[in-house]
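Heads up, there are several structures right after this.
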Structure 1
Amino acid sequence: MSHQKTSYFPIILLLGFLLLIVSVVDAQAGECQSERVKVQMLGTRGPEFLDNRASTGYLIWLDNHARVIVDTGPGTVQRFKESGAKYEDLQLILFTHFHVDHSADFPAYIKGGFFTKRNKDLDILGPSGTAFVASANLFVDRMLGKNFGAYPYLSSHLDPEASSAYKLHVETIPWSYQDLNIKTIYDKADFVVKSVSVHHGPFPAIGYRIETAGCVISFTGDMSGRLRAMPDLAKRSDLMIAHNAIPEDATGVPALLHMKPSYIGKMATEAGVKKLLLTHLMERSVNRQDETIKLIQQTYKGPIEFPNDLEVYNP
């Protein structure tokens, strides 16, 4: 009887090849599909009568559909019209906080939406409140509520008993200096949103991480950096939108509310951010951009830009 010697080498080679294919596919699935995602500036200024730029607001597009708005500052609704976005495509509005320059156009979006073909509900998220500002739920109710709202004729979007083309689903995100844990607050229709509490003086404010199509986009909102929670939230962001409201030599209340350029650089470096966009410029910072870049570049070596309203960036 003859015994044929079995060789396992071809089998091992085949298994290795299959594992290589699987690992490549997995890696590609996790890569940022940059061509599918755009971030458009709806407003790049603060609350001042500074120039012709709108106050704070951003628009995230996926597959050429406008899907997420971050902040609805004064003038952003006009920029939204100019962008060519369709209101009926939106699925989510996020508020970093409820200062006027981040929220005043909200009822204008809702009223404008009446004249569109929108027939699906819209999600609204924002931070909890204090004696200084309303929570997300209270803010929307004070804008649109049928009993005490500024515009009660729009209350059908909140009243479950009233007839309307669509409803607003509002959720308040708990904000606390004591709880700095990163939370997943939204996971729906191609978007995952994570948040963390940030320091903006006595005003509740939220930083956001938005994940879609393998890309990561982070928004600091207005913050001083004192809680140092943003770098963990923004880890490996393809884009970080950071607010540059003050110069390095700012003191007093402005320095309590906002972060200095040197901290922006350290934060972006610690987070491993691939590209940094500086917005929310104010009179004290708008003419000091060269100085700001030099300070940030002492620690951060990636690309830095100061966007204009309506400019578009791929992550």
Structure 2
Amino acid sequence: MEQVKGIQELTCRLSHSGTHSGVRPLVHPVVTIGNFDGVHLGHQKIIQLALNQARAKNGTCVAYTFRPHPQIALKPENQVQLLSTYDEKIEILESLGVDLLVEEPFSREFSTLSAEQFFRRVLLRQLGAEVIVVGYDFAFGKERNGHLNALEALCQEASVKLVVVPPQRFGEEVASSSRIRQHLMSGNIPAATQLLGREFFYRGVVIHGEGRGRKMGFPTANLKLENKLALPKGVYATWAVRGKVKFPSVTNIGVRPTFSDGTKELPVLVETHLLNEIVDLYGTTLEVRFVAKLREERKFSGVEELKAQIGLDAQHAANHLSSA
């Protein structure tokens, strides 16, 4: 997958496409637009239909997205918690087969483009879209004032084919980023997994902790929380993935209240204990995938009570993972 940082870079590269620009001229561009946070099953359907349209034309499937998320750029006080980091999103889109990713730097200036300006300047003149594929709830332009009826009229006028993807339902639920966040924050991890099409995960380099888990017989691999949605504090059944190897594990997200003296709260850590495995993970990249929430984090009377509970947590995690 080719990737460019915004329309201006793409335009510059295409104008020098006879040189070693790294970007091929866009042939029969099929464009889909969105934030694609989490790249859930609804997004995957949109991408798949865009790919089908592009392949039917021997054309180029273009995903046009934004960094940062528009709500973060315009209303940072709202603290939108993303389901995937920007780099994770790019990785997933590449795995789906997108030919070209345009990641637009979103700013207040860019947000002032009207729907018609965005359509004519970006989609027509700069991308040359022949087909546009969007979801049923798509809105665009300044203050999201451009809705599907406006897009349909603009496409008709410009002889651009418009494909609108209906909501993807699973039972009574529609796959959406907001619904997935609600499930994750309420502890309904399996429902979130169903709508995502994969487990929600954290990925990072394993850092050294204070060694308390090892002293209790339950060594942990510790990760700092990433710049994405922070799951509620608690204990979870998880898969710990290093490279192509997947280990059953139990994970605590929290501040270790049993060891707090009450003067200040410790930083939130993701602490993962591998079940029935002893592996040196320090300094390696680990991905922790969440399967089920087992309980809330709580303060214990002392180390012995905590050790007994961790043993129970490990058994409950093993049971969940064996039936997952």
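Kindly point out which one of 1, 2 the value 4.6 was derived from, the read-out being distance in nm of label points 7 Å out along Cα→Cβ at positions 34 and 162. Mind showing how you got there, number by number?
On the way: 1: 4.6; 2: 1.7.
Value 4.6 for distance in nm of label points 7 Å out along Cα→Cβ at positions 34 and 162 corresponds to 1 out of 1, 2.
Which structure, out of 1, 2, was mean projected area of the Cα convex hull in nm², for residues 226-305 alone derived from, given a value of 4.7? Mind dumping the intermediate values first?
Details: 1: 4.7; 2: 6.6.
Source structure: 1.
Coordinate-derived values only; no laboratory data. Note that the structure is predicted; figures quoted are calculated from it, not measured. Cβ atoms are built from the backbone, for glycine too; each structure is taken alone.
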